[in-house]
Structure I
Amino acid sequence: MGMTMESPLATALSQLRGAIDQLGLSESDWQTLSTPRRVLQVAVPLRRDNGEVEMYDGYRVQYSTTRGPSKGGVRYHPDIDLDETIALAMLMTWKCALTNLPYGGAKGGIAIDPGTLSLRENERLTRRYTSEILPIIGPERDIPAPDVGTDERNMAWMMDTYSVNAGFSVPGVVTGKPIVLGGSLGRTSATGDGVAIATREALRVKGIPIEGARVAIQGFGKVGYWAARAVENMGMKVIAVSDVNGGVTGFPSVTALWDHFLTQKNLDLPGADRLTNEELLHLDVDVLIPAALADAITEATADKVKAKIVVEGANGPTTPSGDAILHDKGILVVPDILANSGGVIVSYFEWVQDKQNYFWSAGEVKTNLSEILMRAFNEVETTATNKGATWREAALMLGVGRVAEAHKLRGLYP
């Protein structure tokens, strides 16, 4: 397999093609569903603190607006390009439909390493990017959120830039904001909380006791850390975690590791053993949670995976060839559009709260998150069983099928 075959867009399109074939949809449906609605590429000039100006490529893709305004994160990463942004926006479309949120999918980003930015540079970059995509975003059009390399501070700047231009505060233009600016309780941990719920349910399906189930997590950031905390609270044992620099095993608890990580900025907890990111994928565990970047489980790495369940915390962590190997090994894969949908579900709650100017308690957020995620989980489980499909195929059939149905009902203008 060359690099071209494993690109995120090629993966997303092959998954869509599979779903369309399984649903018995037409070639017209394929044309409609495989084409993004709106693609914007912008130049983002950045004045560095030393006065020099550099240009960066920025993107915003609105893949679908058939079921409602489009929704999706903004990613700051040196490797992003237009193709990957389209692929991620497509995944968001199926994810929102699968969880029955009234949204289409979007994604955005800037090809830059945020680690090279000072705080003031990051703010200037974010505000300029926001003003470049301003004509196509808004609470009724397209609602950005944090993603890889961005956080609630970036969302505060985006919301402010949009609001200053509107002439009044518009908290609902982005989600994942600080609480004081109309953010939702439970949003920060939402993706990880959802991953933990998916993990618990997958263990139930496989008949593995939840208490003491062994879990390895690749990634210790926005998703990985919160997932680790949540599964530990459910009684599972997190035996290994990793970040970009590799991983560790043999630590007493996630909390102890996190405390060390916050002070030392590394995972080298005294007494813990180092391991590489690849070694982590091949540990003898009940559950493997890839929660870092795309393409972790490939043709090269899938063969040695010993976990009985893979729960995809990241977007697109498994390539099609890796997927086929996991399937042959009888490993249950809970796909990204189901497993990590907690983030967009609570983003939806945040947007609803902003529109109503009425805010919920943390308990209400958790209850409602669990209810929506469990419904989607049960639909995927039932569909997979009835259709003799993998969970990924079932999730895509549900998501793609709902978007196709919405297209049909709306018809074609003019």
Structure II
Amino acid sequence: MKERVVITGMGLVCPVGHDVESAWQAILAGKSSVAGTTIFDASTFPTTFSSEVKNFDPSKYIKSWPLHKDSNRGSSFAVAAAAQACRQAQIDIETNNPADKIDRTKLGIYMGCGEGSVNNEVFFDSLAGAWDSQNNKMDWLKWAQIASAGFTAENELEQEPNMPTTHIAKLIGARGPVFSCLTACAAGTQAVGEAAILVRHGKADIMISGGAHSMIHPLGMMGFSRLTALSRRNDSPQTASRPFTASRDGFLMGEGAAIIILESLTSAKKRGVKILAEIIGYGSSSDAFRITDMHEEARGPIQAMEAALADAGISYNDIDYISTHGTSTSENDSIETKAIKAVFKNRATKPPASSIKSTIGHLIGAAGSAEIISCVLAIRDGILPPTINYNDPDPALDLDYVPNKPRKAAVKTAMKESFGFGGQNNVVIIRKYE
């Protein structure tokens, strides 16, 4: 017998708020935090702005922060968000003898994580200092000596994508299955979907899932700039992210972490914890096309959406709200709209379909899980988050994108879509718990 999978905790650190409720109110109000990039000097870059997490102090969330202080930005966000989610789900943290009586061997982690930032200045200075121009080769020992003097654990050892899972495991004592995936912009949704499968089939009682990422560093911004994926509205950064509009020119880089506690219904009832929502469907596919571009026929997104509906055992007629990937790039918004039309047929204009990336930016590996949290809150509060900066509709994109203002609506079932570079497509369906 398959277990029903429910959500019992949520935590969020993002540019518009360092916890779930404050971020949610900012999203509904359309309060963007975009401004000139301060993490590094981006003045010579094609895009000089981003959506940063500012004034963040992880020690406010956990007492044992000194044990995690060498973590990079993404890991520090993840630890704080995990602490929030675990407290809501009544899971003890920071103790070797937890009183919650949860079997730690059945408590796992599945995170969508990204690479950490590199201290580029130290790295390139060390390379230059160790280069033997006369013999045209690198003196490895000299390079190691120079680099070790400049690097710290924060900017050297914390580059591995699995570091957020390592820190969370230490924080909570999780000894069950632990995974991390790096499927670009689809990672946060994939992590939740795959974690739900583990719970559904009894491989874990509880899974800490979600995503954490920060790519606001020279390498990350340079890469997306070369792909012309970032908006270049340096004269108007507050309105730069404008999904599904005629004038969209790229996405807004953000950062953060979003953690969702998935639990079997049996475990949640046994522990007597509040159930926030239920995960009922998951679908995944690959475009098998190009490294960066989506297939023009939207075959991957269509396949993932249809698979999620089939897994949930419901029809497209049962979807009340779509949380889109909605990046504000020309290609994504067009192909995503095409996919929705193909799956929802003559009902495509009925379910509202909005993008909170217009407010919080694109959190890359954390984007999907942050947007799943927004779906849970939309179900809870009966209100849809808006797509802000929607002032010049694209005539070719004619769905209901919830323009500019939140909207009251009864939401029982929501679909979350995420599509990543490399043709990764992941879709999760969330339903009100009954």
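Values in this text are rule-based calculations from the coordinates and carry no lab data. Note that this is a predicted model, so its numbers are computed, not measured. Cβ atoms are built from the backbone, for glycine too; each structure is taken alone.
General remarks:
- Structure responsible for 19.8, with mean count of other Cβ atoms within 10 Å over residues 180-187 calculated and labels I, II on offer: I
- Taking relative contact order in percent (Cα under 8 Å, 6 or more apart) as the criterion, the highest value among I, II goes to II.
- Read-out Rg/Rh (Cα atoms, Kirkwood Rh), computed value 0.95, structure in I, II: I
- Among I, II, which structure scores highest (criterion: FRET efficiency 1/(1 + (r/R0)^6) of positions 52 and 220 (r between Cβ atoms, R0 = 30 Å, to 0.05)): II
- If distance in nm of label points 7 Å out along Cα→Cβ at positions 204 and 332 is computed and equals 2.6, the structure in I, II: II
- Structure (I, II) behind the derived value -9500 of helix-only ellipticity at 222 nm (-39500 (n - 2.57) for each DSSP H run of 4 or more, over all residues; to 500): II
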